[in-house]
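Below: a set of structures, written as structure tokens.
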Structure I
Amino acid sequence: MKRVVAIDGHNLALQRGTGVATYAKNLADNIKEVGWDSWTLYGGPISASQSPLLREISFFDYLGGTASKKSWASDAYAQTKELFRAPLGYRAVEIPQTGKVESRRFSGRLPEESRIFNVENLFNVSRRYFRKYNKFLRVRFPEPPDIMHWTYPLPIKVVGVPNIYTIHDLVPLRLPYTTLDNKRYYHRLIKGCIENGDHICTVSEKSKDDIGRLFEVPESRITNTYQSVETNLVTDTKSQRDAELEVEGIYGLAPQSYLLFFGAIEPKKNVARLVEAFLSARLDAKLVIVGAMAHLVIQKSAELMGRG
């Protein structure tokens with residue numbers, strides 16, 4: 001019988017891709033490659049009382065971002081019900097994958113051959129419960145996996161199995177002026193993950209050191225897995241020369257004539273410092289920045305460009 005690792009679908013469900021979503025997808029793919037089975041736990045607004053077919057329809061409606069929102073009255077009623085239900089924990093229900101719903105458009109976001117489970121509004125409920133009671137929400141599966149791996153700090157714990165939490169970085173605590181996070185809440189959340197987790201994973205030696213020092217966690221309890229990337233889809237379809245010609249033809253960027261930054265454009269990525277360093281170096285090259293704009297970056301970059 002194959003071992004099973006369950007992961008959360010918190011970031012996989014987001015409409016716009018994130019680095020954590022890529023991390024989760026790669027983790028699920030690697031679980032499969034080593035011969036284990038992977039399950040994914042989502043938190044969509046899908047009632048467990050619905051028929052299997054309606055659960056399947058509602059799930060892909062949720063992934064597509066078209067699920068209807070509750071009125072303020074029904075939302076208030078649901079939150080009142082949470083006060084009594086949350087301390088008892090929640091039970092995940094499986095989302096059927098019969099093929100009756102056309103789902104190929106989501107193939108890039110759904111881990112392959114992964115069973116899908118859901119707890120209604122899991123992630124929102126867990127945050128409200130944690131804020132009010134400072135406790136992690138307990139979840140049970142119909143049949144427990146061997147390991148639950150949370151790919152993002154979430155105040156949730158699966159009962160009866162080892163829980164692993166990935167903490168990607170401590171930027172909101174180490175560089176508090178670069179994010180809009182609630183710092184007190186984030187500190188409590190990270191502390192809770194360490195206390196409730198059987199092991200902590202992270203993706204860099206710097207983050208491993210930060211977690212160990214700020215929260216006094218023994219090195220034996222933290223593993224740096226580094227980030228992974230799947231390159232086969234790119235390297236198998238075209239040669240480097242073909243890719244260079246394509247970029248030059250579309251963007252006018254000749255090979256080795258530019259420096260590339262690819263990632264979210266936000267203060268914690270230090271893009272403004274990159275622009276400043278590039279202007280100071282006065283290189284005979286172009287700086288190409290690819291990514292979605294975030295707060296404060298446009299203003300700071302414009303100031304630096306004006307100075308140059």
Structure II
Amino acid sequence: MKARAALGRLARTFRTALSAERPAILMYHRVADLDHDPWDLAVPPALFAAQLQVLSANRSVVPLSWLVRRLVEGRPAHRMVAITFDDGYVDVLDTAKPLLEQHDCPATMFLPPDFVGSAAGFWWDTLARLFLAAPDLPTLLELDAAGQRRSWHLPRTSRRIVHDEVWALLKSMNPEQRRRALARLIDWAGLPGEAPARDRCMSLPQLQAFSRPGHLDIGAHTMSHPSLSQLNATDQQSEMLRSRQWISEHLGIDPVGLAYPYGDYDRDSMAAAAATGFPFACTTRAGAIRPGDAPYALPRLAIGRLEAGAFERLLAGHA
């Protein structure tokens with residue numbers, strides 16, 4: 001029932017967003033078959049290929065920077081769609097890139113450089129492996145957070161509930177606090193500290209292999225993927241500036257724009273994005289782009305596992 005209700009909400013969002021053929025930015029994270037995907041970040045490769053085929057037949061798929069520039073200049077952008085990926089997963093290079101090239105679809109990937117080449121992968125994937133995939137876990141978990149000790153008893157509390165509560169705690173931590181908490185969790189579970197290769201961010205050579213400026217672009221996703229709204233204005237600007245400098249220095253390109261991690265942002269975030277020199281910033285707020293939308297708060301549509309037939313009907317503005 002929950003899945004059906006979620007699909008209904010998604011359908012209503014798409015009907016509202018696309019029925020007038022307004023331009024839209026589509027948001028993806030991964031193209032992979034996953035056994036455990038608590039936040040619905042992955043689209044299976046065959047389904048992604050089908051979605052690209054539908055997009056190519058029904059919309060003009062254009063580079064994001066080109067679309068935003070056109071909108072800022074007040075020029076028409078009917079039926080135009082841009083594709084984005086957050087986080088820079090390896091499968092975007094290995095699986096998504098060949099499919100994008102096959103369908104001649106440009107895309108933009110937003111990168112958090114602190115994770116580049118990290119064998120540990122992304123911390124949220126570590127939690128999914130730990131709580132949702134590990135066959136056996138100790139019955140008591142204790143974790144220090146914000147000066148307080150939290151405890152959970154398994155299986156009295158379901159693994160998914162513990163996963164979600166620990167995820168919320170780690171999201172609010174700074175990188176060093178999160179590193180210590182993850183080390184404690186990995187030791188508690190008796191799991192290896194390294195992530196499977198497919199769950200990692202691209203390495204520097206892989207990023208260089210992915211980038212095709214003007215077709216497969218790279219944007220910034222801050223430096224360490226924090227919840228920006230929990231940082232002061234100075235730290236927000238530092239996160240953005242350092243990510244911009246890293247991409248410029250290591251890849252020899254200017255990032256085309258910015259995406260706010262988790263979609264968390266505030267007025268300071270928008271001001272920092274502008275002050276740091278990004279021409280636009282994307283949120284996770286659902287919807288198509290409307291006239292007057294601020295270039296530093298652009299909405300995106302999270303696509304997810306939408307079957308090709310339903311995707312095509314939604315693009316056409318039908319239920």
Structure III
Amino acid sequence: MFEVTSENPLPDKLRGGIAAIGNFDGVHRGHQALLAQAKAIAAKEGKPWGVVTFEPHPRAFFRPEQPVFRLTSQALKLRLLKALGADFVSVVTFDSELASLRPEAFIVQELQEKLGASQVIAGFDFHFGAGRKGNADTLRTMGLKVTTVAEVTDEGAGHMAFSSSNIRNALHQGQLRQAARELGYDWMIEGTVVQGDQRGRTIGFPTANIIVEPGVEPARGIYATFVHEAGKAAPIWMGAGYFGDRPTFNTNRTFFEVFLLDQTLDLYGRELLVSFVELIRLDQSFTSVEALIAQMTADCESARRILSRYVPANLPLARLQAEGKI
């Protein structure tokens with residue numbers, strides 16, 4: 001997948017294609033339906049297709065004091081778009097200049113000049129440009145063919161629309177299966193393993209510590225997880241992951257750390273992808289380190305049992321994820 005930057009303009013062979021446009025946080029099943037439409041049109045017309053998306057998240061720009069619970073970091077979003085077969089992606093910087101850009105100027109700058117796009121695929125409620133005044137009609141007025149995709153719903157869940165907000169709420173509540181149904185894959189985080197305080201090592205559970213983006217707030221507790229090194233399909237390790245602030249030790253800091261089951265590895269500096277399969281229990285405080293160790297031993301057995309019987313959902317991204325191809 002070609003990533004368009006000011007230093008790396010889109011090559012001629014990829015110009016004139018189909019552009020799917022949106023924020024695509026989570027690249028959930030609603031987004032996947034829109035992207036599938038772009039891919040199908042491109043195949044029918046013999047053209048390349050790609051994605052126009054925005055960084056940082058627009059809410060982070062307009063309300064910087066309120067960290068956004070992003071379902072996917074930029075790196076992970078690009079990884080998912082590549083897995084779905086996009087030929088190119090253009091990440092537009094969402095800043096004050098972009099926020100004040102008239103819709104017509106945005107079309108010329110980002111779609112026509114940068115990509116030479118012949119057609120745009122967007123959600124039915126997509127708006128853009130200063131004051132959110134641009135819409136599908138604006139795109140058509142500027143000479144672009146436009147396909148809008150209707151709201152996509154889950155046929156098996158009371159026709160509920162797939163929504164990034166719904167997924168965030170499910171993760172807040174520890175409802176991993178619900179989140180996975182809407183995402184089309186098990187929710188993931190990606191990050192580099194950093195030096196921790198090595199407290200886990202002293203009690204027999206050495207963990208890999210990963211710094212997560214501000215605002216990422218799933219339910220605090222212990223999770224059954226799969227772990228693999230980003231960019232490598234194998235090996236895939238089983239793990240017991242922890243998100244919380246270690247109340248037993250009064251740290252007052254939020255951590256994500258994962259203990260690999262049946263493995264002893266030096267992971268410092270490596271980029272890991274962690275897939276959250278099931279919440280084992282919510283976070284709690286223990287009266288002694290011995291009680292904590294006993295519970296952690298039980299948690300690891302629970303994680304091993306859950307992961308050993310795991311079967312990926314019959315969805316393209318879930319299958320690719322289970323094979324370590326994302």
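Here are a few things to note about the model shown:
- If Kirkwood radius over Cα pairs in Å is computed and equals 21.2, the structure in I, II, III: III
- Each of I, II, III could give P(r) over Cα pairs in 10 Å bins from 0, in percent, for residues 123-218 alone, but the derived value 14, 42, 24, 14, 6, 0 comes from II.
Every read-out reported here was derived from the displayed coordinates using simple, explicitly stated rules and does not represent laboratory data. What you see is a predicted model, and the numbers here were worked out from it, not measured in a lab.
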